[in-house]
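Where a number appears in this text, it was derived from the coordinates with a stated rule and is not lab data. The shown structure was predicted, so the numbers you read here are calculated from the model rather than taken from an experiment. Cβ atoms are built from the backbone, for glycine too; each structure is taken alone.
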Structure P
Amino acid sequence: MVFSSAVFLFIFLPVTLLGYYLLDRRFKNYFLLIVSLFFYAWGEPKFVFVMMGSIFINYLAALGVDKFKRRESEKLAKLTLTLSVIFNLSLFFVFKYLNFTTHNLNLLFSYFGGDGVVLPQTSIPLPIGISFFTFQAMSYVFDVYYDKGEAQKNPLNVALYISLFPQLVAGPIVRYQTVADEIRSRKETLSDFSRGIGRFIIGLAKKAVIANTVAVAADSAYTALANQTLTVGYSWLGAIAYALQIYFDFSGYSDMAIGLGLMFGFHFLENFDHPYMSNTVSEFWRRWHISLGTWFRDYVYFPLGGSRVKSKKRLVFNLFVVWGLTGIWHGANWTFIFWGLFYFILLTFEKLTGVEKKIKTRPLAAAAYRIFTILCIICGWVLFRSDDIASAGVFLKSMFGAAPKGLWSDMTGSMISQYAVIMVIAIICCFDWKKIFSHSCEKLQANAPTATFICKIVFMAALAIVSVSFTVASTYNPFIYFNF
């Protein structure tokens, strides 16, 4: 079940809200847990048991860590933490990377003449959202170990934290310390509820109106790649369209998740901050998928020593580990691994040269580097979207002049004229206009509060109607990050 589906919008969400607000406070968490498990089971019933097993093991691990730390048995606490990490990563590996590993080992054996050695492939499908709920489960045990949250004695509270349906299958990765108090005790307010509705509508519009529309242009370019009919213009159209698609798809889902959280009294942290406004690659990753970036920063990068290490070799190693793991986290394909290593190279360059500080006082250099940053991001998304390294290479060569069908074609012109308006709107929506015009907005709010309020209501209502219309009419609806 996806947020931008008729079943969710017209049945699941209204019934869940009605049941939640009619119930006594004592039963709200139990109700949310039941509907969250139902939400997950809608797509893959059998994998609910995988998630429940993960919840139970991590619940016991956190209790063990807490118990040993209270007894000042640091070694046993660390051992329990280590075992929980091994369990989570093993679960992750079996479902997501086992076939990828055996396939590549078979290729390696074949290359070295081991014709008799063939490791079998499994037929285990990938559980939806396993990357997200596994990292949340690990976050819970980590936070207990680092004294950033108390171990829950009630396993149902742990189950609710990990399985809460707004962020269950595609994030944001909610840290335990963020919602620990709200799981035990929270207060729903009309202000939060109304903000939640507004945020949900904005996210739905991002997904249904923008992402689903530009997705058609992106997919058509990759179809042209397969048919060897790419032109230079068509490849750039597809690359930019996919960059817009993945941003509005994923940030739209995050907006909807944050909005839904507010409706039920939870306050999730932001996951995107207008990343395409970034001046450097480092800034881009401070703005893009913030919950994943901070997870790796706090639980991998900082424990390794971060940027404060004295040796440059150690700094490079730390960055290599983090970005290698970031690529692996996204999927079992060499394209994701190379995508992670691509960013490792870019970020290592920026760390070692201090380019962020240098361009602050040089406007022309800053402008040039910003263009370089955007080009790198777009090229990175080509690698991310491609089925394999060879296809990514062909697509990138097409973008820079070596296209099978030359510079332009009638199909290129037709596609650009068809999608130009929505892509321009999407590019405009990438900017933080509220911040840019913050002074004017505050002045308008102060001088005409009633008129401003009415305009907001009318705008949100119109946006909701348009988004629902697109949702009902669209044949393209799945979220990209459901695959991770």
Structure Q
Amino acid sequence: MQIISELLVYNTLSRKKEKFEPLNSPFVGMYVCGPTVYGDPHLGHARPAVIFDLIFRYLMHLGFKVRYVRNITDVGHLEGDADEGEDKIGKKARLEKIEPMEVVQYYTNRYHAAMDRLNVLRPSIEPHASGHIIEQVEMVKKIMDSGYGYEKNGSVYFDIEKYSSKHKYGILSGRNTEELMAYTRELEGQQEKKNAFDFALWKKSDPEHLMHWPSPWSEGYPGWHLECSVMGTKYLGEQFDIHGGGLDLQFPHHECEIAQSVAANGKMPVKYWLHNNMVTLNGQKMGKSLGNAISLEDFFAGNHQLLDQPYDPITIRFFMLQAHYRSPLDFSNEALQASERGMKKLLSAVRTMERLGTSDKSTSNISEIRDKCYEAMNDDFNTPILISHLFEAVRIINSVNDGKETISKTDLELLNETMKTFVFEILGLKEEEKSDSSMVDNLMQTILKIRHKARENKDWATSDMIRDNLSVLNIKIKDTREGAEWYIED
């Protein structure tokens, strides 16, 4: 297909937009940090999933062959700072008195179900950290052989000070070792480390630790940062194109990944680092650790004190795409309700487009709109600008439908292709889900209209029959001045 202009992506590493040129075009390797599966997915999980799904979709649309790897963290992510505390999944398993892998499977299923409802495509490969222990042990050996790892009491740590003498630790985040010293000097549990800011490659397990494996150093488990370096290398090679994730992972997680990979393989692992910004509530990051996370299931059902109503999963997806991925996204009911109205207007126009008549000429430049849509996406996936162009197309569709403008057959075909490509294929929107409750309400409104018509015609027999049959089902009708209301009697 014709690519309207070159694709530019903002590279966190260089802090500027760069022309996207894959290492082995047309093949693109993309690795995105997935969830730690110890709780229900929330809005903060949804944003990176939706954003990198958009990027995945667009790269494939441009003709690239994408291998998209998104990991599942199921071991090694500890609760506290400084590589201390319990494994998050192990703690959940201990509290619920079940196997850790039961926790993993249950919440992985919940995550997949939520992502499916958000119309997020499954990745090409979805590896688990616990399934790559052998590879992680081997990478630790390579890091120790290179001189950047050291063992202490059965645990292995990465020597950041030694690494920084030859390489730049902080190349992604801009931090330096002096800042790290200030950041970590107050943290406890650092006695084993040469420096407080060194991070764990392998941790010796305590007797009560539920997840552990043999290694040359101890019975233990890998550090959290190690898994992505290992699985990225295994499935995409020692160097690949895109590594993505939330902005909160930039430091220390992604910074540590770079150091590990350079130490083990002698080269920078990733060409383009992409980070989506945070979802916030009143300007504060939304997340489990802060206690202000709203689960996606609560959004779908409307079961939370901060929610005015249930929200369709695709409304949530559209809400996220209305902000640029590098901008913060602040949650409010008003913003979600505006997104709901806007998406309905957009999808209604697509349906209206199907029945438009054509003329000999067009009063609007459809090719220009199509080109602007590609220009927006090629400018670092600028979805807010893309959506503004799609709403200009909505205006044209409605204007043609009202007889105020005309469109030629050729331009209508181009408009149809453009709208369906960007609305469905790239943005990943679709018609809203119809919940059981909304279907019942719509059905009851139809029944009440039939009953109202019968009462207007003084057909009391039909009116009473409807009321009595509903009563058998514990559905009661109350006639008011404003019309009939219905409710289910307990």
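Between structures P, Q, where is FRET efficiency 1/(1 + (r/R0)^6) of positions 206 and 358 (r between Cβ atoms, R0 = 41 Å, to 0.05) highest?
Largest value of FRET efficiency 1/(1 + (r/R0)^6) of positions 206 and 358 (r between Cβ atoms, R0 = 41 Å, to 0.05): P.
So FRET efficiency 1/(1 + (r/R0)^6) of positions 30 and 350 (r between Cβ atoms, R0 = 41 Å, to 0.05), computed for just one structure, reads 0.90; which one of P, Q is that?
Q
Work out the source of 1.00 here, i.e. which of P, Q gives that when FRET efficiency 1/(1 + (r/R0)^6) of positions 150 and 222 (r between Cβ atoms, R0 = 41 Å, to 0.05) is computed.
Answer by label: Q.
Matching task: 59 is the computed value of volume of the Cα convex hull per residue in Å³, for residues 62-109 alone. Pick the structure from P, Q.
Working through the options, I get structure P.
Looking at structures P, Q, which one was log10 I(q)/I(0) by the Debye sum over Cα atoms at q = 0.06, 0.10 Å⁻¹ calculated from, given that it came out as -0.30, -0.87?
Derived from P, not from the others.
Which one of P, Q has helix-only ellipticity at 222 nm (-39500 (n - 2.57) for each DSSP H run of 4 or more, over all residues; to 500), as calculated from the coordinates, equal to -22500?
P
As an exercise: distance in nm of label points 7 Å out along Cα→Cβ at positions 22 and 318, calculated from one structure in P, Q, equals 5.4. Which structure is it?
P
As an exercise: FRET efficiency 1/(1 + (r/R0)^6) of positions 6 and 270 (r between Cβ atoms, R0 = 25 Å, to 0.05), calculated from one structure in P, Q, equals 0.30. Which structure is it?
Traced to structure P.
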